[in-house]
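Below: a set of structures, written as structure tokens.
Computed from the coordinates by the stated procedures, all read-outs in this text should not be read as laboratory data. What you see is a predicted model, and the numbers here were worked out from it, not measured in a lab. Cβ atoms are built from the backbone, for glycine too; each structure is taken alone.
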Structure 1
Amino acid sequence: MIGKMVAMLLADREHRWERLLADPSLAPSAVEEALRLDANPGFGMPRYISEETVVGGTTLPRGTTVVCSMAAGNRDPDAFDGAGEMDLARRPNPHLAFGVGPHSCVGQQLARVELQTVLEVLLRRLPTLELVGDAADLRARQGLIVGGIDRVPVRW
């Protein structure tokens, strides 16, 4: 996720990285926004419906198995203004990157601390950091549940 976050921020360096340099207090909300926008659609999370539920105007009977797409939920325009855009100051940001409720990731706070620490250190120690090449040329790493990028070539 560190590589994906850095690539997202440097892909639009002028509006994202430079904004964080100007206001490092945005680092925590930038991390949350990177988690929300992480394009890792995967298959989704299978869930068993324990009671009749209406989804999108359709009634699903008790006992139905559904597949929930966290990526689609994180880009839902009914839940997020400008859902397809990266807003470094988005608050609140009720994204689903770590699941929710009893199915939420127990390591999410550690992941947040790691991402915020890395971002704060990079901003402080390597303010001239930039991507080498075009972000569209970055290759996704295959075979990981949470995705990734093979390499994020940078210079400073």
Structure 2
Amino acid sequence: MVRDTDVVLRIGRKYGIDEALSIYTSKIYVNHWVGLKYRFAVKDSCRHTLSPDQTYKLLKEYKRAVLVIGNKKEDFKKALVEMEQELVKEGYHKAVALVNEPCSICSGDELTRPAFEPLGIDIFSTVRKFKKNISQPAPGEYPPYGIILVG
């Protein structure tokens, strides 16, 4: 089987993405405050949120993930979905991309993937764990970070 990061970078380079780190899912930060903040920031109560316990259970079904750090926001979600689909073709049948943007599940967008906030995932702390020089984004800013759960 081809290494997950090799697959991700092969696709990512077409989109200007040159950084993919293989991480353990146990290193992904899940916090109650993220989901709480998200639920109260959304105008309509979102029914697609998970409790931290549910997210931990989900992450336990995976041992590894690929942390993807992009350079630009344009086409980043499209790149993540293409990476996910290629990983499935390469034998990572459980691969699923998580995105750093407002949730779009209700919009019916064909590129819809779970967003970090409704899952309670603190993506900034997670990225900062591996990249010390990452600065805190401004409120409402969604830097091009993604996680692909692989297996």
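Looking across 1, 2, the calculation of distance in nm of label points 7 Å out along Cα→Cβ at positions 51 and 139 that yields 2.9 traces back to 2.
Identify the structure, out of 1, 2, from whose coordinates distance in nm of label points 7 Å out along Cα→Cβ at positions 83 and 107 was calculated to give 2.0. Here the read-out was taken from 2.
In terms of distance in nm of label points 7 Å out along Cα→Cβ at positions 3 and 19, the structure with the greatest value among 1, 2 is 1. One of 1, 2 was used to compute Kirkwood radius over Cα pairs in Å, for residues 59-98 alone, and the result was 11.9. Which label is that? Considering all the candidates, the number was obtained from 1.
Here the criterion is relative contact order in percent (Cα under 8 Å, 6 or more apart), and among 1, 2 the highest value is seen for 2.
When P(r) over Cα pairs in 10 Å bins from 0, in percent is computed for each of 1, 2, which one produces 11, 43, 37, 8, 0? It traces back to 2.
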